[in-house]
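Take a look at these structures.
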Structure P
């Protein structure tokens, strides 16, 4: 699966799965992802969770106009620190999505399946065309 997000590309996000109501991605922790204490920076983890949660509400079948969204609110709870290996994040669309707003939950785990963080977000579907950024 390709990702047109240059930011996710810089972070090294690899998309694993994207289907109706769910999105899953992973990131291999590299030195550039660590904070000055040597642990995975919370902003990296939050960014990956934001991406999977947002994408969980934007799945469309092949041939249909892609859906896009913007984050309205994202709350992240950091539960465990890590400083290496693989981190996997899953976002799930919550029931009750409207025509303009939806909410999703996400979780991030390490390679051993230990829970690193939980997220909950509210997202707004975008109706304007994508900006021309070059």
Structure Q
């Protein structure tokens, strides 16, 4: 199954500026540590009543869409649905930043810490949209 998925992805047309496949693992490993720590703080503050529950919604949805990407892209092998999903990842992250900015000034560090995630997400969105276009 994994060989089939690798073969499928390697056969897709990609833009010349696409990074090598080996780069995604290390980048996501660093980003997931940042996400785990910072989102953990947000969820803890919501759980303990220090932060309104509504603030956690975009963070929760962001995790759902983030974790859905791999099964959509590599399990279903659906570029169009993966493109929609990655747009939702970036959209919910921006929503989370805005919600936190206005609700918790003491947690602005969460926004700053996740700025690399936003930048990588925007890059990944451009890449996925381009791959979807090139292979449609």
Origin of the value -4500, where helix-only ellipticity at 222 nm (-39500 (n - 2.57) for each DSSP H run of 4 or more, over all residues; to 500) was derived from one of P, Q: P
Distance in nm of label points 7 Å out along Cα→Cβ at positions 94 and 126 - structure with the largest value, from P, Q: P
Value 2.1, calculated as distance in nm of label points 7 Å out along Cα→Cβ at positions 6 and 86, assigned to which of P, Q: Q
Structure responsible for 0.60, with FRET efficiency 1/(1 + (r/R0)^6) of positions 62 and 110 (r between Cβ atoms, R0 = 35 Å, to 0.05) calculated and labels P, Q on offer: P
When mean count of other Cβ atoms within 10 Å over residues 14-21 is computed for each of P, Q, the largest belongs to: P
Parent structure of the calculated result 25, given that relative contact order in percent (Cα under 8 Å, 6 or more apart) is the read-out and P, Q the choices: P
If Rg and Dmax of the Cα atoms in Å is computed and equals 16.2, 50, the structure in P, Q: Q
With volume of the Cα convex hull per residue in Å³, for residues 78-117 alone derived as 49, matching label from P, Q: Q
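Every number in this text was worked out from the coordinates using simple rules, so none of it is lab data. Please read all numbers here as calculations on a predicted model, not as lab measurements. Cβ atoms are built from the backbone, for glycine too; each structure is taken alone.
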